1. Suppose distance in nm of label points 7 Å out along Cα→Cβ at positions 50 and 66 works out to 2.2; of P, Q, which structure was it derived from?
2. Can you rank P, Q by distance in nm of label points 7 Å out along Cα→Cβ at positions 42 and 114 and just name the one with the largest value?
3. Which of P, Q yields 70, 40, 39 for Cα extents along the principal axes in Å, as computed?
4. Thinking only about relative contact order in percent (Cα under 8 Å, 6 or more apart), which of P, Q has the largest value?
5. Where does the value -10500 come from, among P, Q, when helix-only ellipticity at 222 nm (-39500 (n - 2.57) for each DSSP H run of 4 or more, over all residues; to 500) is the thing being computed?
Structure P
Amino acid sequence: MDPMRIDVISVIPGFFDSALHNGLLSIARKKEYVEIHVHNLHDYGLGRYRQVDDTPFGGGAGMVLRPEPVFSCIEALTGEREYDAVIFPTPDGKPFEQALANRFSRMKNLIILCGHYKALDERVRQTLVTMELSVGDVVVSGGEIPALLIMDAVVRLIPGVLGDSESALTDSFQTGMLDSVYYTRPSEFRGMKVPDVLLSGNHRNIEQWRYDNALQRTTRRRPDLLDMKSFED
């Protein structure tokens, strides 16, 4: 089976060097479950200095990514293969949630366009971008950090990437709730004991305990998830 391919477009491609050579993304690449190609938008820039940004019409602070370099880069990629989605991380996008990560993990080709400066020319968003995603109600210096988050969340779900595939299926949000708490050896540490049920070997009781614990934690910390779950049910 061919690996998933992710093409990332950025004005600072070196930002991704460490993540692509360490940790989960590096492992997935070495196992050939995913190909990740980072493209320097400046390679498609204008003029002698490979300009990719300009001042906004109407005035105001900050710079705006010009449409020409972005169109050139994305059209070069789409001329070689079909893409399932062109993703633009932005604070005003749809919230990126686990269900979307699951959906993306079954796709073959993705483009992630990293914004930078004040904004991206709206004509790019209207014409080329197929999905705008927000990773939280916060603004960061560019789309590179959200792009890494999206890639990590998606790639770890590809069968074979994690040594224990069941681990991803029991993560927080996969069941619509937060995950339960966990313990490991020793069974007692500085007077703090592991709950007896987890030492009992009774898998049915352990499963029930974990469900109850997950429900209690979700009720305390993220009751909104339970409201959504009830609505979906």
Structure Q
Amino acid sequence: MFVAWELRAPEPVLPMRFFRSGAFSAGNTAGFLLYAATFGAAFFFAQFLQTTLHCGPLGAGIRLAPWTAAVFVVSWFAGAVVNRIGERPLIVGGTVLQAVGYGWIALIASPDLDYPAMIAPLLVAGCGVSLAMPAAQNSVIGAVPRSAVGAAAGVFNTFRRLGGAFGIAILAAVFAGSGSYASPQAFNDGFAPAVWVAVSLSLAAAIAGLWTPGRRSPEAPMPSPLQQPALRAEGQKANP
């Protein structure tokens, strides 16, 4: 209904022509898949630490800190360089790193796992999502004229939330097919396959990231096809 209404509206809140931009569509797709993998993994990592490794809720949160702490350092770096090197290398590289970290955890997961073995893969996954997250958003916002930045940000956040719900749902469905909460081993039997789904979602996000902008030239970037009509209109007003 929303799409049909926006296609007919004389002044749509979200012009559907935005989706003709590869940067806009690919950035939203990569963001959807990135957050699907991240939210789904977070949902099960906390439970794995409590159900299989017998940590308390606070202890589980503290042990996930290597994963989340990377955001404070790596995302700052990604935001600082994204306009120089483009979104593509950060999204592709970041989501591949995330897939490596998740796959590493899926391979070593067992009821007798010592927590220190999880620190390195959590750091790898955390660095990956911290690289890809700001780049995906930058791809979406940079594809529209300044007057539409608010709408573009709203679309990205909507896809992010939908991705999170989708990721938790699909990982939970996979977990239910082969695992349960009956024992640490039963949980682990479903945990590993669920995490492999998060790996697949991360790799799918990397593929979507291939269609986002690459390295930029040192000169000021040319306006995108979506920005050119707005710029021409501004020029006509300035020079009647």
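1. The read-out comes from structure Q.
2. That would be structure Q.
3. For Cα extents along the principal axes in Å, the value 70, 40, 39 is produced by structure P.
4. Q
5. It traces back to P.
FYI, it's all coordinate maths here, none of it is from the lab. The structure presented is a predicted model; accordingly, all values stated were derived computationally and were not measured. Cβ atoms are built from the backbone, for glycine too; each structure is taken alone.
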